[in-house]
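The data blocks that follow each hold one structure.
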Structure 1
Amino acid sequence: MQTNTIETRRFETPDERLDMKERGGISIVKMADGSMGMHAIFEPGWTWEADEKPLLGSPDVCPMRHTGYCISGKLVVRMIASGIETRLGRGDFFDIPPGHDAYVDGDARVELILFAPPEHQH
């Protein structure tokens, strides 16, 4: 792959989409190097337990690391082992380790942009 080529993708035409019906969804774009960008929309009432866990094969906790930015709304993320809850809101840049769950706090839609590195880094 050439390193002097600019690659662009759009969330309107994702490579994958996790559809959470009336609770929102996640649009996923994949770059040539294997890195990914995700646009997540979680509607009021969304919980990881009810709306996303079944789509991931029902793991006990979310197994992924999330690095991203909160565009709008309030999301509460809980680390399962410690029980510590962190509130994310508009303007927050965050790095969430695996082993969490989450829920929308309040009656506003949560909108996030998430970044993931290539899965097999050397």
Structure 2
Amino acid sequence: MSIISAKANAIFVPVKNINDARDWYCSILHLEPDYEIIAGHLCCIPFDNNGLSLVLDSKIYQEDAVYKNPAFHFNTDDIHKAHEFLQEQNVELVTDIQHGHWFNFKDPDGNVMMVCQC
């Protein structure tokens, strides 16, 4: 048995304003923005029933951060509908649909995110 599990439980995203970030992420994920703000700077949004959460953290936000690429992607069953939906939400798209199955966009804090149809 390994002492380190091969399972991720959290994906951290640095954000400027924790309340605004919670509301924005909930809006694009069609969730109610009623998740608690913890210690004034954290918000955990459950992604699945296996314990994976998106953790928004305003304490780790830095404008000059080195991290500029997506560390994960949101899944979709229809890349074209996902692209169209984010356009309708006035989300800043970084790329068009690439190779028929993924595209990048920015959240309000400038973090580059990805949507992928696998």
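FYI, it's all coordinate maths here, none of it is from the lab. Here the structure is a predicted model, which is why all the values come from computation and not from measurement. Cβ atoms are built from the backbone, for glycine too; each structure is taken alone.
Quick notes
- Given 29 for relative contact order in percent (Cα under 8 Å, 6 or more apart), calculated: source structure among 1, 2: 1
- Mean count of other Cβ atoms within 10 Å over residues 32-39 - highest-scoring structure of 1, 2: 1
- Of the structures 1, 2, the one that -5500 was derived from, the read-out being helix-only ellipticity at 222 nm (-39500 (n - 2.57) for each DSSP H run of 4 or more, over all residues; to 500): 2
- Which entry (1, 2) yields the derived value 0.7 for distance in nm of label points 7 Å out along Cα→Cβ at positions 24 and 40: 1
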